[in-house]
Every structure is written in C-alpha cells, then in structure tokens.
Structure I
Amino acid sequence: MVRALFVCVALLCWCPAANAQFEEAAKGNGPRPDRTLVQRFKVGVIIKATGACQGIKATLPVPTEWPEQKVQVVDEDISPDVRGLEYRIVGGTVKQMLVNIPALAAGDEARAILTLEIARATLLPPQETSHYTSPKKPDRAMQNYLGVSPYIETNHPKIKAVAKQLAAETEGKTDWEKVEAIYDWVREHVEYRNGDIKGAARALKDKTGDCEELSALFIAICRINKIPARTVWVPEHCYSEFYLVDEAGDGYWFPCQNAGTRAFGGIPEQRPILQKGDNFRDPDRPRERMRYLSEFMSGEKVGGKPKVTWIRERIGT
C-alpha cells in the first residue's frame, strides 16, 4: 500500500513540474516552443502462454510529460488476466508501466496496451544566450549528468584531452559559445556512419559513428568541462541536451541534433520522447547499469516459455 501510494504521488507531482517549465519556456527563459504535432502512440505488451505460466511481471517504459511534450491516455486495452497495473518513475526521468499477471493458462493471451495522445512541440533556441552559464553548484540529481555513463566514457584520456583542448580554445567566450564549439567540433571530426553501438571513445578513435556515438561524444566532452548533458531517446533515434542556468539561477535543458541537420539550442524533432537520460539502475535488474531502460519480463514457466510481443508504435505514421 505504501509503495502504491508513493507511485501515485510521484506521478501526480510529475506533470505540474513539467507544465511549469513549459510555461517558463514559452516566456523565453529557455527553449521556445514552436510548432506542435498531435499524434497517437501505442505502448504495451502482449503475452501468450505456450504452456502454463505464473507470477509473470513485465515492465516497460512509457512516454511521459516534458516541457515540450504533453501526454494523455485515450484508451486502455487491459485483459482480465492482468491483475495489477502500476507506474513508477526511475532515475527521475523515466516512467515505467508495471504489469502483473498472477497466472496464465496454456494457450491464453494477456495484454496491457495504452493508446496515448501526444502533443510534441518543436523547440527554438532562445533569442539571447550570453547570460546562460554552467551551474556552479549542481545538486545531487544533476551529478548523474556530469559523470560516466554506459558508452559515455568521461574518464577516457583521449576524450579528456579533447575536452581540455576545446576549453583552452574557447577561453573568454560565453558558456553558450563554449558548448556550441563542442557541438561543432564533434560534428566536424566524427563522420556519420550507421552501425552497432560502440560508444564515445571508439567514435573518437574511428572518427565515425551514428546518432548514439555523436551524442555520446558530445555529452562526454560537455560533462568533462562541467556542463551537465544527457541523451534524449525518440523512436529509432537519439539526440542530446545540455543544461545551463540564467542570471536568476534557474536552469534549462537545451536540445541539439548531433546527427543530421544542424540544430543547436533548439530542435525540429516531433517524434514522441520515450525517455531522457543514459545512466539507469532498473529496480528489476539492479546489477546492471543501463543507458536505456528497455522492456523486461520475469516469471515462472510451468509448461513452456511464453511468447512476448512488446508494443511501441506511432499510429498512422
């Protein structure tokens, strides 16, 4: 009961915070919302028992609200076998759906599918940038965006050397200009090439990488130079955000498109945001550090392994 109450309170507090930052952004204190696209998105799981199963638990990330994204549940398709459906926030940035199926007879199928209506706004950079600075005393939550993450090796000597070089070359410039110099350096020195994930250090060595590598290298250099940065995940793509504060000490996350058309401080992206961040410890997989909170299922199979279909798709696209 206490855990369920905590989950509800966390989720109730989530939306007003995002909405408040959206309102501030609209006033020009951060990235400025521009064009909004309203779209439908399905997310969930279908589990078919090939043999009798019991104690099935499935967790999956679901889109949540951000300053540039509003989310509303418009339909729920929950089968009777699903006896518990909860939500939790992991790492302060990822919303997970928790599906509990006590038992599933051989041949039966259980499902938990949400249809969401997502309003996603493109973002324009602020008109004036000279007053933004890196946070002098980042709080504990911000520390997660200043250190090592999976495939973001801020302790690698060659990445540290590049960070030091760029810091020296941009001495005397504004912090916004310093971050932009990092952004341009990565795009100039790492050629986009699609492939398997290999991380920031390998991208620097190979001088090639896809959206994950370009984002990882940009984030690593920012973090080494004490500028918080993180990954933003959308369907089939990712980009990055960096964090600066204004004269009043209020902080804002600014996006940048590391792979593809140049976009710094704002972004034309309208695909649903799946999650933000790149260093998670999933309560169901506590031994493993994860750059992305993927879907997960556990349970006791009696007569055979269940067939699982994870649902994550835009409708009508």
Structure II
Amino acid sequence: MNNADNLRYEKPRLSIMLIANPTAGKAGEKKICQVADYLRDEGASVDVCITRKRGDALEAATKAARGSQAKKTDCIAAAGGDGTINEVVNGIAGSSVPMGVIPLGTVNLFALETGIPMDALKACDVILRGEVKEVRVGMVNGRRFMLMAGVGFDADVVYRLHLGLKRKLGRLSYVLTGLGRLAGYSYNRLSIELDGEAMEGYSVIIGNMKYYGGRLSITPLADFEKEKLDVCVFKGRGAFNMLRYAWGVFNKRHLLYDDVEYRTVMTLKVSSNKKTYIQIDGDTFGTLPAEFKKARETVRVILPAVSGN
C-alpha cells in the first residue's frame, strides 16, 4: 500500500484570541473558562487574555492583529460588554483579522443590533460558523466607535456613573445616575456644525447604529452600512426638557418635537466654551472640542449567517 493512502487531511484548527473582561456584567472568570472550553471542544485553538483594567483589551487586540502573532490569529473574540468591543475594534481596525463577539456585559447593544445571541455558547457558534462582514465605524478625535457617541447630558451621566453601581444594577444604574444629575448638570451650550451648517443645542447623540439603550433608539435611521452618521440635536435646556426628551424617546416621538433636529451627515463638529464630556459606546472619552465622521477603513466582524446561505 502506498504511504500516501495513509495520509489524513484535516481542516486546519481555527486559532482564536479570546480577549475577555471578567468584570463585565455577571461574567466572571468561570464563565470565560466555559467559553474557552466550549470553543476548544469544537476544535478551535484558543489563547485567553483576561483584562484587568481599561486599555488592556485595546493593547491585546493590537498585538494580536498587527504583531508577530497576527499571522497565527484567525479571529479575535471580544468577550464582555460594548466597552470591551470598542477597545477590540480600535485594536483591529485596518487589519485583516476579524472580530467575533461574545456578549457578557451589562449592556450589549452591538449583539442586540446584529442578532448575535445573548447566550454565550450560542454566540461561540456564530464565531465558528458565521459570516465575516465589513462594518463601517464612526470616529471622533482619532478614536473609533461602533455604536454611538454622545455629547452633553448623557456623556456627563456616563462620566459620573459609579462602576460598582453599574455592576450591581446594570442598566438601572444609568437611569438612577441620570435622575441624580438632572438638577446638578450645568447644561452647557454647544456650538454645532452639521456638514458646515451651524446651529446650537445642549445635547447631541451621534449614531452609527440605531440602538441606544436596550431597544430604545435616538437615531432610528442609523446603520453601520451607511457612509454617513445620523445625528440628533436636542436644543432645549434644563431638567424639564431632558425629562421631556427622555419621554419622547421612550414613546418614539422625540423626532416630532420642534426643538429636536435630526440629520444624516458626513462630518459633525461640536465645541463649547465650558468643559463638556464625550461618551462613545457607553464609556467616557475626553472632552470637547470634537469632530465626528465615519472612519475610512472598515472592521471585519463575524455575524450570524444569513438564512439560506
């Protein structure tokens, strides 16, 4: 018998870098180990990077996508919340290495928007059997965001949010912190340019995707496949108006308000004479001035396969 007849041809093992946040939601390292074991049982080779502080996921993703390890990495899996996903996106942007998502965090808007299962093991199946898609992301002052960004009241709430409260109460922590900031927030006037058109307002939400909190949407027409960002400008000042806008968003009627502007733009510039915070994908990110636009390069993401393919 020819020796060639004895050769076995096996499909190469999928090499996955699992970047996981053990403090995201109710995850914990035990859950992360279950995810890694499941992927290995399905035939993948898995390296695990546990993040300990902000910036760890960005550093690990950058090394895996661009360093000597990049040639050995077939996929970088972000296991955590939207903040972890944001860091991984910024690490892999412009590279050919795709990102998989395993939602473990308090808020997982990206998974909700794209149909990735909230069950961690089912999300692993998407990584193993899904389709790679090119996703357009937003950019502000050199930093990319996948979902949305905010300037003004909501960014102040994110800045003031206590992480312990967030881990304990989840989405409710944002509501409670927001109610507590209604009277104390300074409501700084914002100078806004929408593709060169000037206007003023007190709060701005920039959407690359439609969801903002759960299934609530402030920029309902936003889509990561579009070349432009969707922008919602709230022109009213003070606690009463913030409550009125929140009620409008909850009832999907805020775009009917006379003091709300909704635009789709290539470029948005925002500035203020006073210190005003920015949030991206639910995490605080510096202060004004800022310029928002779509990033030139896309990010490769593994999403659920389209039925019938």
Structure III
Amino acid sequence: MRYTNLRSFQAVARAGGFTAAAAQMGISQPTLTAQIGALEAEFGVLLFHRRNRRVELTETGRDLLAITTRMFAEEKEALEFLEQSRELRTGHLRIAAVGPYHVTAMLAAFNRRYPGVRLSVSLGNSADTLDQLRDYRADVAVLAHIDEDDRLLAIPCRRHPVVVFTRTDHRLAGRPVIRLADLDGERMIVREPGSTTRRAFEAAVAAAGVAPEIVMEIGSREAIREAVIHGLGIGYVSEAEFVPDPSLASMAIADAEIFTYAHVVILRERRASRIVRAFVEVVREMLHPAPAAAPAGGHSIFSPG
C-alpha cells in the first residue's frame, strides 16, 4: 500500500469530489483517480460511490476516513514537533470558536508570546466547533457548552449574563431591566438550534411559563443585530457580545439568571502537544496572573488526573 494513495483518499473524502481534491493537491484528476483506483483494487474494497461529479463515502470509506484522520493529525503533530524550536518560533495553531468576542483576547496574548506561530480561526456554533475539534480539524476550541465526553479537557474562562435588545422605538426600550413575562407573545429573532445561548434562554422562558413568538432563526449574531435594527423583532445575546448602536437598547433580565460561558477545550490525547499546551498555558496566565515575585513551577491544568 502506498502512503500517497491514502493521502489522496483523505483529500477526496474531505473535498467531496475528485476535481476539488486534485486542485487542492496540485495534481491532475486522472492521477488522483488512478491512485484511488489502485487503493481499492489492492484491497478489493469500494471506498466511494461515484455520483456524477460528486462522490459519497461507502461504509468502508467512512471507517477508513476515521483512521486516516487520526493518522494524518498525528503526522502533523510530529512534523510540528520537529519543526518548532524550543521557543515555538514557528508552527500553525488552528482554533475553532463560537464567536470572536471571547477568543480575541486569547489570540492577542498568544501572539505576543509566540509571534512566529501562525493562527487561523474558524467560527461556528458549539456543535460545529466541537465537531472540528473531534475531527482534528482544530487544535483548540473556544465555546460555551460542553457535554460530558471523556475525550475532552475543558478549562472554564468567562461567564456573562444574557441581555435582551430591541429597537429604541419598541415599547420595552428605555427600561434598564425587564422581566421574562414582558416577553410573552413578543416577536423574537433567535439563533439556530445548535446555539447554547438559545438553549439557555429557552430553558429560562419555559420555566417561567413565558411563550415568545419566534419569527426568525438566523445563524449569526451580527445578522440578528441587523434584523432587530430593521424592526423585525427582539433579540438576545451575551452582554459581552452586544454591540451598541444608536438605534438599539439593551436590557438586563431581572428575574432569571441566564448566562453564557466560555471554555477552552482540547482533546485529552493532545494535551502533551507543545503548541496546544502553550496556548492553554497562555490562557491560564490570563485568568490567574502570577504575582511579580511568584516562584517558578506553578500549578498546571495538565497535572495528572
């Protein structure tokens, strides 16, 4: 079995087609097709269902993809280990986050410490972010909600209350605080079902017996803000993520504790990765700055256990 054929299989599986994969790899499509054909012929398996210009993984292909994903992630980690100097002068850290607000300060602190490390950030909801981490497409995740998962290590970072916001001409505008009952029957614009902010808010209104009218689902905080500005309904967001505007008014919620959280999450198996460890240690120092004369060898989240 040729290693090149496995890499070609991984590329086609990720790209969803031979043409896109060939372009990404910088080789011709006939060459790529021949490599996949050789892999299938050598072991007498079918890895893809060919459907016009698209391909779909067979069950065997899905199982192989899980293996090659782990294998190439470990290869990448080995190469980074060999390429990086003791001071982490080079490398590439991939971060998946639910939004820019919590992660930006972390990126700035890490960049100041390790300016030679390239950073890339992808944004999505909590479910998408965790998928990227579990699939080794991200090295670190910054998100709100963490389900029980023995594969993950989570470091709590921040907690912020959820606020409601409306246009300034809305009947609720001008109040410093509101009660959940004030939202009964109100037109509301919400995030997609995978949003942990939405989950926390809907649990609170359900417990209070309040039933707002959901008129729109939008998978973006920025788009919800624009929809509220245009008078389409009321929105809600973490207090840290509310962006003031002359046409908007935000209100605290008086009778419910609704919070969003930020956690830095890594795969437990990758906690020894030098670049991942460096990022988490930077975050730890942001949360618990050491005294000027602190002794060396402080506590680490990577202690056994």
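Values in this text are rule-based calculations from the coordinates and carry no lab data. Note that this is a predicted model, so its numbers are computed, not measured.
One table, with the values for the structure above:
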read-out	value
Identity of the structure behind 20, 16, 11 (criterion: semi-axes √(5λ) of the Cα gyration tensor in Å, for residues 92-163 alone, calculated), options I, II, III	III
Rg/Rh (Cα atoms, Kirkwood Rh) from the coordinates reads 1.05; which among I, II, III	III
